[in-house]
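As structure tokens, here come the structures.
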Structure I
Amino acid sequence: MSSPEEWTHPGPGAPPATGAAPTAEQVIAGLRATDEGGADLVQLLTPEGERVQHPDFDIDVTAEELRGLYRDMVLVRRVDREANALQRKGQLGIWVPLLGQEAAQIGSGRALRPTDMAFPSYREHGVAWCRGIKPTDLLGIFRGTDHGTWDPVEHRFHPYTIVIGNQVLNAAGYAMGQKFDGAVGDADGEATICYFGDGATSQGDVHEGFVWAAVYDAPLVFFCQNNQWAISEPTERQSRLPLYQRARGYGFPGIRVDGNDVLATLAVTRWALEECRQGNGPVLIEAFTYRMDAHTTSDDPSRYRLSDELELWKLKDPIERVKVHLVKQQWADQGFFDSIEEEAERVAVELRDYCVNLPDPPAGRIFSEVYAEGNPVLEAQRDEFLAYHAGFAGGDH
């Protein structure tokens, strides 16, 4: 049986890891080596719904608060499943699922204060929910009608970033600005959080962001959702070390948290944000989770990972462990769970109706929304395009 070490550091005469696709044995070996997250994994709620203590990252959560976190995750998952179905029906050009990553997003999103700023990639639908953005506001991005309709200043949530890792540079610059403006250094300070996946850690933009944030002590939480697969490559083919340990090379702390544990994610992110507000940033959090669906709706995960792997991670479902814990503690009854499911269906119906009836934008908007002020070159391009476009009005073309 091969091991992750043999795969990453092959013996004499063996083909290098980058020279061929992983075999089934290699995938299984990597899974067995990493599926528990290691000894440093911060966990407060086990997959069986048992509450455990942690010496450094423990929090008190009331029954009402835990019910609220459960509601968040259920509704966000229902939105995700409905949008996925809408894409399959041709109503969206593409969708980026978050199935399995609800705890990582809701836990970290609920740790944010109204004055904090968040920079997402393109999968942070749960964080958007926490920042008060309606799920319907996300649809235009994936239908191709807009780039996001929310006000990023009002919601303190930057527009989605499609270019892998680019948002890390944006977040680093924003957090540096918070430092220069004197918005950090006490309990009322501000902080920034930036989301990216394990695959983005192989991008230069991410490492440049690490360097700038470290040099300027920027109040920035780097939140890496390690969902085990960078599109079609497992994490062990990208790094010789666990991703959270990379922070050492830049001189700031790195922590690995159970990304399927909403309580642990909430606790660790609260701590990290507070460190940043006090001027002790940056911090890297690796949320150890799993993408239970495709990378996007244009991806086929069955081509590069085994069904056994998915079945194993289903036992770690972030929603089910909270539900079990609520039942064990007698903090929720069947009536509560039924009411959440009913609310989720109402949200899905609203999302579906909105998407199906979403109007196409006027042709000229691709020019009017580019620059704050017009210029002769752009205006000439606009006039030429609109004249060409008008030639098809009422025709069969």
Structure II
Amino acid sequence: MSSVLERFLRYVQIDTQSDPNSATFPSTARQKDLSLLLVQELREIGIADAHLDEHGYVYATIPSNTDQHVPVVCFCSHVDTSPDVTGAGVKPIVHYNWDGTDIVLPDDPSQVLRIIELHDLDQQIGNDIVTASGTTLLGADNKAGVAEIMAAAEYLQAHPEIVHGAVKILFTPDEEVGRGTEHVDLQKLGADFGYTVDGEAVGTLEDETFSADGVRITIHGVSTHPGYALGKLENALKIAGEILAGLPKELSPEATTGKEGFIHPVQVEGIQEKAVIQFIIRDFTTAGLHEKENLLQNIMQEVLARYPHSTAEFTVQEQYRNMKEILDQHPKVVEYALKGMKRAGLDPIQRSIRGGTDGSRLSFMGLPCPNIFAGEHAFHSRLEWVSVQDMEKAVEVIVGICEEVANLVLND
């Protein structure tokens, strides 16, 4: 399973950053640069049906090597990287046999990985740590998962003695901008259930996510010449500012943890006549989402009451829902993953994720799909890092899940 590092170092040097403001799909054509390479490499290891479709999805099948009916399992990762930090010109660095001292990134020495500041880094002493050079993100989110699925596919192809059913591979674009499953063809994929490989610490299995909505407040103020504005001007930008100032601090991302949700403004734009505020609302229950949306709407209405000639529109768009609602109906899907981790010598950690994955949407589309670890840490930042040993364990787990799915069926 040694190919995972070589693959990862190759993939992160390909810029695949997605763009939330693009109207195309994928949102950036450069994502296909990696996807086309993945298709080529899949074919080189003998996976004949690997292809890139018109929407930028990679589909591939490792055929079953048993005559018995075994459920078809899918492994999924996304090729795009976050638009929050540049992904152009990534220079990956492997810090072999790391001794626990601060890792100073050479292209920007102000970027330093310190044990006391970065979660889980203290578990990596003696391991090989991969970082970027300080001016870009690394791209472990989610190229670690891509490399791990590719390495596992290569291993299964090279070891026909491992009994498994059909294994589907799916690489998606645009996950980071919330559109990763927009054009996925589940009928063509043909899987019974799946796993996104897009998690953090080694041994973690995430079977619960936030439920998520987007809210857009469009404010229509009253514009007039500022020199003659007395009693007339109702500035939409100031109305927006008052709405933002009225948000409860205890319901902000920086003040919440665990199962607590939040109201988070992500974009403001406008002029004095019209302003738009974009929010994301997060909670682990749909009822909790609605409570926060009602609170936000009440804040908006209270502010508007002070501006009698202005109006506002409050629009809610569903984004995704807590995958646990679906996974609780398919307990074997989680069981396979837990057994696959134990087969790899890990003590599984089952937990919730304060975010979402492609698996959230896929679960509600009909493909139950929890999230397993990829080893990525400090994602969406220039301090992003991953452990080579964690990536190798993820490869073992992917192979182990394939074995467990076959074993639990064949031994029934």
Structure III
Amino acid sequence: MSSPEQWTHPEPGGGPAATAAQPTKEQVLAGLRATNEGGAELVELLTPEGERVANPEFDKYVEDIGAEELCGLYRDMVLVRRADREGNALQRQGQLGIWVPLLGQEAAQIGAGRALKPQDMAFPSYREHGVAWCRGIRPEQILATFRGTEHSEWDPAEHRFHPYTIVIGNQVLNATGYAMGQRFEGKVGHEPDAEATMVFFGDGATSQGDVHEGFVWAAVYDAPVVFFCQNNQWAISEPTERQSRLPLYQRARGYGFPGIRVDGNDVLASLAVSRWALEECRSGNGPVLIEAFTYRMDAHTTSDDPTRYRLSDELEAWKLKDPIERVRVHLVRNGMAEPEFFDQVQLEADELASELRAYCFNMPDPPAERIFSQVYAEGNPLLDKQRDEYLAYLAGFEGGAH
């Protein structure tokens, strides 16, 4: 009988995997523990205490990250967090229909977002405010989506960033199909213009059929797609160990492509691993699954109450791994930033929050015909007829069609 370690980590060359029809109790427990603990295979370059850890395999992917670049990553995370907190407050004040917080996941998103090249394509779920920031999309544009006044206020082709996807896991199929197209059109393997696709989803989405179908098609067609799973430990109210017996990144082996687990609270490691994975895809060696091991510090959405299903002790433990604080400590400890830099970033964050509030309070309501436009690539007689009838109906009320 194989050991619990072999069951949990059946790496090539590391001994045989368990072969019993039913795993032992010890094997099951070992597997469940591995789903909610980082483990020895976690790629980490910056510890929670802000200490730099050498990694011969991934250091080369962040050789260009000096003091200035690391300060830039810190600034990204602070501004994105402040925009997120403002979105949360605006929803509570009735200005947004709902808000999906990213608190605690800034490092995973900024690291992955900054790894993307301009020609790459990104497919988000509904929480990727940090990735959107990296693709040049302003937080105001995201607010319009959650206020319900816009389908998507940005051009996906221009920003190389697909509109938010609300249906859990559906974006994985979209991204896989797009990546297959990149391969069919010969956009893989020809640097410096080679392309790749990165798709973002949570640990809960890994229980959806769409995600597994995306894995199958990507593997069969060797599509240049990076599956970026942000394992924030909770699929709304269900913990990861209720969804998977093994760590999520190990699922990739069953489909025939690499899987890797990175510390999702470490922006430097998230950047390095994402760069590696995207290079694999652009050179024709994709797909790749990344499991960013992080934690959702806030509710799933503003309609959720996390105190009903998780303990405060767990939240306090993860606060010690805060992605922004570890970068700040590293910058200060190594003399890479002066107090004036942190003051300036805080001032920028305050200004951004003020701009977001002013924009949201003064956001105009779209005209009634808006629900018929920018939905289909081209108009059609049936849609035109529905629009005309609806506008005529509204015109019968006082004030007309607004």
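Every number here is computed from the coordinates shown, using simple stated rules; none is lab data. Keep in mind it's a predicted model, so treat the numbers as computed, not measured. Cβ atoms are built from the backbone, for glycine too; each structure is taken alone.
Of structures I, II, III, the largest value of distance in nm of label points 7 Å out along Cα→Cβ at positions 48 and 104 belongs to II.
A value of 12, 37, 32, 17, 3 for P(r) over Cα pairs in 10 Å bins from 0, in percent, for residues 200-335 alone, calculated from one of I, II, III, originates in structure III. Which structure, out of I, II, III, was semi-axes √(5λ) of the Cα gyration tensor in Å, for residues 168-223 alone derived from, given a value of 23, 11, 8? Derived from III, not from the others. When FRET efficiency 1/(1 + (r/R0)^6) of positions 280 and 296 (r between Cβ atoms, R0 = 25 Å, to 0.05) is calculated for each of structures I, II, III, structure II gives the greatest result.
Given a value of 0.70 for FRET efficiency 1/(1 + (r/R0)^6) of positions 184 and 272 (r between Cβ atoms, R0 = 35 Å, to 0.05), calculated from one of I, II, III, which structure does it belong to? This value belongs to structure III.
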